[in-house]
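Multiple structures follow.
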Structure P
């Protein structure tokens with residue numbers, strides 16, 4: 001029988017409601033104690049020294065780019081196979097993205113890809129590393145290469161909480177790491193994000209720029225003995241703070257993060273077992289089986305030999321009541337970047353090969369086995 005299975009689904013527990021009620025009853029709805037607590041707990045969870053809660057991952061990326069000191073005319077490596085936020089924040093600073101290809105099936109930057117990019121663009125001093133779908137880039141190999149060439153690292157970890165590579169948490173290694181708590185992410189605050197770093201100066205800069213360039217947080221201004229109007233504007237900042245209403249939801253979600261991850265891992269393993277014999281698709285490439293994969297996405301790639309096109313496949317899945325998505329149309333294909341930088345698709349063969357057939361299957365916590373079986377049976381029926 002036909003089922004209705006969304007692409008993503010949010011699970012809210014009792015603690016989210018409890019913390020949210022505490023905020024509502026306090027009468028203080030904007031950034032305050034709950035946001036500070038979320039920062040503390042999140043930094044602890046990823047092994048970072050500092051965390052700065054914001055209203056989106058894009059805000060975190062912008063603050064990170066700004067704190068790193070990127071100037072107009074600077075060049076920044078960024079993968080083409082990513083969401084536009086990874087590159088648009090570079091343009092916010094009037095700098096220029098230098099797009100690079102990614103590894104087929106993992107959509108990750110590899111040392112070989114980065115070495116080739118550095119050889120072609122030796123003047124680049126910044127890179128945005130994207131941890132794709134929940135799998136982490138191998139920073140143990142990438143970071144020494146960046147250090148050798150004086151390249152500072154911003155990690156776009158929107159997909160990657162909680163994820164590990166070589167036993168190290170994403171968020172504990174680069175200059176700055178940025179996470180997303182959007183509604184379909186591995187944990188959510190509805191809208192929200194987090195910047196983490198081990199660099200005190202980067203943290204202080206991001207914290208000041210997060211709220212209008214004011215040198216005192218709102219909560220500090222209204223809880224300290226110093227009058228609330230005693231503050232200074234030290235820079236032309238932004239309005240990126242996370243309200244306590246959102247942070248309250250995040251605290252409850254954070255407490256369940258590992259349970260959610262294990263649930264998505266279970267779904268991913270089911271897909272892999274049931275679909276691995278299909279010759280018409282490529283499944284995600286997993287580099288190290290005992291690392292912790294966040295499994296934000298389960299992307300498959302339809303091969304040219306498949307009996308249906310990617311778009312026809314998505315339509316047939318929708319007819320069967322199954323939600324899917326595409327991650328992503330590569331940025332070198334997007335009009336703004338393609339025309340501004342005169343990009344050639346031939347320079348990104350793996351991203352092109354992925355784009356022609358990529359489809360993300362539903363993956364979320366507490367998927368029922370009958371749902372997973374229905375999805376796999378439907379995939380097989382369409383392709384066979």
Structure Q
């Protein structure tokens with residue numbers, strides 16, 4: 001897993017043997033290499049053509065950390081839409097150079113036709129090339145590495161490669177943080193907004209190192225009941241896999257092995273953060289914990305605390321938006337229901353394996369008369 005070509009070769013072997021797909025992955029691999037090469041050339045020209053880039057620094061970035069389906073997408077887009085910072089649109093991560101973006105912007109509607117975002121179920125996670133998305137996608141398109149690669153492909157192999165994507169055994173933090181810095185600097189130049197709002201679930205196991213690299217970052221850690229989060233995240237991933245590869249038609253033993261590995265990987269993301277939090281490795285003054293249930297039930301109170309933490313003074317328009325959103329969320333009820341058994345899990349096991357989440361972050365909240373829940377991202 002230490003070389004780009006090695007990861008690509010292993011992925012092709014897994015796709016070929018698991019899904020019996022031979023030719024299309026070769027074209028995808030060729031396109032990725034051409035895209036990466038073109039991006040590298042264009043990136044080297046950016047400082048010459050966009051001199052502002054050399055004067056741009058990352059200041060007080062807002063970083064959302066948390067497992068997929070904890071509300072990170074909703075909050076990142078809300079903060080970005082309301083001018084508190086700016087997240088990166090998906091197409092700017094696929095084509096990271098400012099030079100590329102200058103020429104490709106007029107062709108975005110055409111590029112949507114071939115975008116991998118079309119495989120996401122809009123009911124579970126609405127996205128497009130022009131949508132603000134998780135910055136982990138940027139690392140995937142640059143280095144073909146990370147938890148996305150493991151979750152979508154490597155977890156299918158007969159040999160479990162989970163340790164190859166665990167920072168305790170193979171730490172790519174220096175490489176990834178340097179790339180995020182480049183992406184964020186370009187996003188500042190392209191949007192004109194000085195503050196970045198990023199979403200990085202991969203930081204759960206390596207937040208202390210990130211805080212050392214970005215000493216003025218503000219962290220929003222998203223927490224939700226694992227019994228809700230884990231099947232929702234697994235449904236999202238397997239939904240994409242089924243659309244592309246007919247995942248649910250695979251042999252039972254393959255599906256069961258894959259689901260077990262994906263589940264353990266998601267639990268690891270939670271566990272490592274909890275260990276760093278409880279041991280004192282994370283500076284708690286730099287983290288605001290956002291409980292999903294509380295955000296849905298008392299959005300206005302959570303926003304008041306969060307904006308104070310981010311040192312943002314809301315104007316009249318923002319206060320009205322918060323009030324409107326609070327009323328809307330209290331009336332909305334999620335229609336998404338997930339069957340743990342579909343993923344070979346039980347509620348008892350999830351609660352047992354994730355007991356540390358409940359003990360550290362999820363003390364009970366008092367019931368509200370109109371307590372409702374909104375579908376999260």
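Since every read-out is calculated from the coordinates, none of them should be taken as a lab result. Remember, predicted model here, so these are calculated numbers, not experimental data. Cβ atoms are built from the backbone, for glycine too; each structure is taken alone.
Assorted remarks:
- Entry that produces -12000 once helix-only ellipticity at 222 nm (-39500 (n - 2.57) for each DSSP H run of 4 or more, over all residues; to 500) is calculated, selected from P, Q: P
- Between structures P, Q, the greatest calculated value of distance in nm of label points 7 Å out along Cα→Cβ at positions 43 and 59 is seen in Q.
- For 3.3 (distance in nm of label points 7 Å out along Cα→Cβ at positions 99 and 195, calculated) the corresponding structure among P, Q: Q
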